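Take a look at these structures.
What follows is calculated from the coordinates using simple rules that are stated; it is not laboratory data. Everything numeric here is computed off the predicted structure, so don't read it as measured data. Cβ atoms are built from the backbone, for glycine too; each structure is taken alone.
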Structure I
Amino acid sequence: MVNSLWVFLIIMGIIVAVFTGRLQEVTDSALSSAKSAVELALSLIGIYALWLGLMNIARKSGLIARISRLMKPITRVLFKDVPPNHGALGSITMNIIANMLGMGNAATPFGLRAMKELQQLNKDKKTATNAMCTFLVINTSSVQLIPTTIIAIRSAAGSGNPTEIIGTALIATICSTLVGIMAVKSLERIF
């Protein structure tokens, strides 16, 4: 559906450009935007390579395991329905850590694995469990210690201080995560 909408908008834009005599402006704009998109993608690749490398070093050095142990009391409270040593908790923790480091794309495989493992615990395969809903809220709101993608985009756009967003992003994401958790836990009692 969305693809059809985009095709429609592009065709309508070209038709309007032809009738208004601005086809050259549309062509120039499309080429300029394509160049900007490639430059942004290349700058993001560098940032992601750096953070994925650091995440791999953290995992191999045992730092991720230590963070997981520190987070265990929190995950036990939030995910009471999940057995204490179930693999879903490890995937949930890895997803949360990757999101905290601002690596949303790197967090996706952990999130998918966590949902798959939570689905294995689900008795009614057609309805999401409380743990699944809680994880979805935490994953969506995700506390950002280092908003890597935003920093990379601001840097690529020529920002004088691309990291100045860190403090406000941290406050905003903590608030959104707390509100989301309170909402899901409140709804959990009702339903």
Structure II
Amino acid sequence: MQQLLAHLKTFYQLSAEAELVLKDCFEEIILAKNEFLVKEGKVCRHLYFLQQGALRGFYNLDGKEITHWFGFENDFVTSFHSFTTQQPSVENIQLMEGCILWAISKDTLTGLFNRYHEIERLVRIAYEKYYIRLEERYVNAHFKTAGERYESLLLHTPHIVERVPLGFISSYLGISQETLSRVRGRL
């Protein structure tokens, strides 16, 4: 829990009262490798803070898994559309390593927004950071070559290469494993 509170302070400094209330609203969850945090077709009712481990978000398309994001320590993770709209998720979130997470429900979070505007502000700032990452991902996917996407990955998030299977990385980059092998060979 201390890791979560310390991470929140990098976004916005909460009052002692809001911090205390927030601390009581999160539940620790420990899951094993390959378990699912969210499954396609189910409503995502929680926002998670990833204290330890690694996971991925992916879609199923014509029997093929398309990885579109990874989560690591100190990331907030959720099926954002499902969590926000409370409609069934179109994505899956699966653990690539055993994970320790802290969960807060949508209902609890909404109640906190109504009582503590500073918590609402904190979450808005976190959402803004999420949106920026999403936009960067969009630009990479649509305006860069396979080699440029891989070089960007190495430059900005080298830990992914150390912790994620190459098949997931190639899917994330939108290229085949063969193309990824050629790109890696050239570098």
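Before moving on, here are some points about what is shown:
- Structures I, II, by distance in nm of label points 7 Å out along Cα→Cβ at positions 94 and 126: label with the highest value: I
- At a computed 24 (relative contact order in percent (Cα under 8 Å, 6 or more apart)), which of I, II: II
- Which entry (I, II) yields the derived value 0.90 for FRET efficiency 1/(1 + (r/R0)^6) of positions 6 and 78 (r between Cβ atoms, R0 = 30 Å, to 0.05): II
- When mean count of other Cβ atoms within 10 Å over residues 86-93 is computed for each of I, II, the one that comes out at 21.1 is I.
- The greatest value of distance in nm of label points 7 Å out along Cα→Cβ at positions 38 and 158 among structures I, II is that of II.
- Among I, II, structure where helix-only ellipticity at 222 nm (-39500 (n - 2.57) for each DSSP H run of 4 or more, over all residues; to 500) as derived comes to -27000: I
- Structures I, II, by percent of Cα pairs over 30 Å apart: label with the highest value: I
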